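What follows is calculated from the coordinates using simple rules that are stated; it is not laboratory data. Here the structure is a predicted model, which is why all the values come from computation and not from measurement. Cβ atoms are built from the backbone, for glycine too; each structure is taken alone.
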Structure 1
Amino acid sequence: MPRKALDRQIDKIRRDILEMSELVSDAVLKAITALENNDKKMANEVIIGDELIDNYYTHIKKRVIQTIALHQPVAKDLRFISISLDVAYNLERIGDYARDIAESLDYMNKGYFVLDEISEMGRISSQMSGDAADVFVNENRENIDEILKKEDRVDELYKSVFPTLKNIIEKKYEKYPDALNLILIAKFLERIADHSVNIANRAMYEMSGEEEYL
C-alpha cells in the first residue's frame, strides 16, 4: 500500500509538470504572436495567464514537500521528486519571461517593427520548453540532442540581432526606442532557451544520477 500511495503522488507530480509546461509553451508562443501582430488582447491573456502558471508552481512545491514528508522516498524516487521543484521553478521563470514579452507591447511605438530573427527565436523557445519537460516526465532521452541543437540556433539568432538593429538605427534613428525593446525581448527569449536546457540537464541527472548534469 505505501508503494502504491507513493506512485500515485509521483504520477500526480508528472501530470502537474506536463500541464504546467503546456501552459508555459503556449504563453511563449502567444507572447511572440502578440508582439508580431500588435495584439494587445492576446498579450493581456498572457499577462493574466501568468498567475495560473505561478499557482502550478506553488501547488507542485506543496505536493513535493508533502510527498517527501509522508512517504520518505529514497534513491531514484527521491531524485525525481526533489528535482521536480527545480523543473517547476525553471518553468515558472519561463512563464515570467513570456509575461515580460507581452508587457513590452505597452512600450513599443505605433508601427513598430519585429525582426524575423526574434520571431524565429520565439517559436524555437516555445518548442524547447515543452520538449524539455517531456524529457523529464517521460524520460525521453531522444529529445536531448534536439534541444541542444535548438539552443545553438537561438544563440546564433541572438548574436545576429545586435548588428541588425545597429544597422536599422543608423539609417533611422527614430527606431532607437523600439530597437532597445527588441534587444530586451531577444534577451528574454535567450533566457527561456537557457531555462529549457536547465530542465533537460536536470532530467539527465534524474535518469543517470551523474552530477555533471547539475
Structure 2
Amino acid sequence: MSTLAHVFEAAGLATIVLGSNLSVVERMNPPRVLHCEFPLGRPLGKPGDAAFQRDVLERGFALLDETEPVLVHHPETIESDETPMACSLPPRYNPDLPAAVDEAQGLRAAYDRAVEKRGATSVGRVISADQVPEALGVLDQWANGAAWKDTPLPDPNPIAVCHDIRTYYEEAGLELADGPPPAGRAAEAWFHEETEAGKTLMAARAALKEADAPFPMWFYMAPGHR
C-alpha cells in the first residue's frame, strides 16, 4: 500500500495509508500515514464497532490538512488474540471417510447459511465449496505418504487450494460461533488447532517438506508463523 501511495501521489491523487506495520511505513515513507497498532487484517480495529471505525477514518482523513510527510499514531492499541474462537464442530457422520473429509461435509449446511446471509463468499480462488472435501481427501493422502506428484489436487496450486479450504471453514465457523466477533487471529487459530482439516493440512505440509517439494509450494499452504 505504501508503494501504491507513491504511485497515486505521482499521478496527482492524495492518499492516506492506514499502516499496521510501523517499520514498513517508516521505510517506505508514504506522504500521509495513520499508524494503527491493530491486528493484521483489521485496519479499522474493531469489527462491529461503527463508532470506533468512524474515528479511525476521521483521523485518517484529517491528515489531508497536514503538511506532508506526516506520520500519526492512533492512540489505542489492540493486541492480537490467538485464542481459538468458540465454535462447536459437527459430530462424525461417516467413520469410513477421512476425518477431515467427513468434517467438511458436516459443515456444509453452516457454510450455505453464511453465504445466503452475506450474499457472497470468498471461496473460489481456485476451487469451489463442492470441491473442498475432495481437496481434503488428497491432503489426507499426502499426509499419509502418497506422492504429491502422483496424487493431484483439484487444482495444481496447493497454496490457493489451502486458502479456499481455510476460507470455507472460517465462513462456516463464524456462522456457528457464539458471542461477539472473534479476535484478530481467533478464526485462524480455530482452523489450525481445533479442526481435522487444519491438522490434516499441516500434516500434508510437513510431508511435502520432508519430500523436498519446492519451497513456496509447501511453506505458504499455511501462515508463515505456523
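Points to keep in mind about this one:
- Label whose coordinates, when distance in nm of label points 7 Å out along Cα→Cβ at positions 46 and 198 is calculated, return 1.9 (choices 1, 2): 1
- Read-out P(r) over Cα pairs in 5 Å bins from 0, in percent, computed value 1, 6, 12, 15, 14, 13, 12, 11, 8, 5, 2, 1, 0, 0, structure in 1, 2: 2
- Structure with the greatest value (metric distance in nm of label points 7 Å out along Cα→Cβ at positions 70 and 86, set 1, 2): 2
- With helix-only ellipticity at 222 nm (-39500 (n - 2.57) for each DSSP H run of 4 or more, over all residues; to 500) derived as -14500, matching label from 1, 2: 2
- Winner on relative contact order in percent (Cα under 8 Å, 6 or more apart) once structures 1, 2 are ranked, highest first: 1
- For 1.6 (distance in nm of label points 7 Å out along Cα→Cβ at positions 22 and 126, calculated) the corresponding structure among 1, 2: 1
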